[in-house]
Structure 1
Amino acid sequence: MSGSDPKTRRQPLRVFISGASSGLGAALARYYAGQGAELGIAARRAGELQQVSAALQQPAHIYPLDVTDAAALAVAAGDFIARVGVPDIVIANAGISVGTLTEEADDLAAFARVFAVNVQGMVNTFQPFAGAMRRRGCGRLAGIASVAGVRGLPGAGAYSASKAATIAYLESLRVELRGSGVQVVTVAPGYIETPMTAANPYPMPFLLPVDEAARRIARVIDRGDSYAVVPWQMGVAAKLLRLLPNAVYDRLAARAGRKPRGLPR
């Protein structure tokens, strides 16, 4: 892509990442910092963001904020553009997960919070950058979805539904921006070693170390793939699950392990 290919551009990549205080977001920050990128990193926890920035080869621009706060993201985007320029890559990575049960009234707040962060937070992250990237005629908007959005998982209604929503949203955005020079990349990771998965009390096939996952995801983004599952083995598994008749899937999924209920993480 003209203007953002690290092999052809003369100036450093400009990358903005949400949810960058730990886990995959922090690993993506480390990866792109290693490529010499100028980074903007955003997350709720200011102290952790400072620690991530301090460990990078050069300090990042730090934006402590909640992605559900569209006004705060607009301010952060304006500051990043003023200081660094229009980003070449924006990665909407912020996300939370928690076990939920529809029959439990106490879980209504968890449903609302998961949707607010995982879906609306992605929209809020892209919105203040998309117009500037379109006017420039290039850039990549990369959304981190999940294979959990391919089929609904028991005890994870909020998370699965939110990730299914992000997959559909990113597809809509991709079509909206077709021909503008701005590419939309949907990344659907499988299991990654992060604090989010640490609480999972069940086997996690094809589990990836977080830095390896970041490298693979960055390759997907740098290629400008419209949709990719990382690792590819989980993509095969997801396609097979999608093809299963409901009666067969229901019987198998009913026996699957479930994430503990509690406060969203």
Structure 2
Amino acid sequence: MTGRLAGKIAFCTASGAGIGRATAVAFAREGAKVIASDVSMEALKSLRDEGVAETHLIDVRNTKSIEDAAKAVGNIDILFNAAGYVHAGSVLECSDADWDMAFDLNVRSMHRTIKAFLPGMLKRAETSGKSASIVNIASGAGSVRGIPNRYVYATTKAAVIGLSKAVAADFIRKGVRCNAVCPGTVQSPSLDARIAAQAKTLGKSGDEVRQMFVERQPMGRLGTADEIAAMCVYLAGDESAFTTGQTFLVDGGFAL
């Protein structure tokens, strides 16, 4: 790698698997000091071998957990928010509990981390003379494109885009940028779990359900977590210093 994030400190959520893990590793490989977090320390165990500096047990649904982490970590240059959950179903299958859980994990978790880490990011930006960067994982499902049976998930991910734009507008002259990345369907452990659940519901094989996901991607394949991480590296670094409040599709043509 080329040291694109050398000298920067990054705090990452949902680093145990999938896009979260790939991005934490990519940040480390590009020279950042990475503090990786997850709700499971077991999932974080091997990240030190990938160059990640620290690992923390963090529950992004718990405000005190986030506030304690921000105090322990100190000022940072990069905040990467990847925690989320995909609920299936239409409005008719969405209970109040589903709604509350989806917004708490997919949206309010980002509110918590941004509110806790932003003061330190502002100080870091002032000291370094370079912009700090918040990168939020949104989705191709939501304000970008309507997807069947993703009612509450798509609603939360549209909210993530709105949140990102609001933060960007508020701090555009204060040294902090905020952007959202919108992946298409990406191979990950969470996708494997959804495929298994859907196969059981539909009475189909796992391979048949996986092919359904592949066929809805115009490129004819699933994305990889590393492909999403590459965009996150760009947005985290100084190359994107003139970029804020934007959504970036890494979706294999999903939105076409």
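Just so it is clear, none of the values below were taken in a lab; they were calculated from the coordinates. Note that the coordinates shown come from a computational prediction; the quantities given were computed from them, not determined experimentally. Cβ atoms are built from the backbone, for glycine too; each structure is taken alone.
Look at distance in nm of label points 7 Å out along Cα→Cβ at positions 20 and 92 for each of 1, 2: the largest one is in 2. Calculating Cα Rg over 2.2 N^0.38 Å, for residues 164-227 alone for structures 1, 2 picks out 2 as the one with the greatest value. When distance in nm of label points 7 Å out along Cα→Cβ at positions 116 and 188 is calculated for each of 1, 2, the greatest value falls to 1.
In terms of FRET efficiency 1/(1 + (r/R0)^6) of positions 100 and 172 (r between Cβ atoms, R0 = 25 Å, to 0.05), the structure with the greatest value among 1, 2 is 1.
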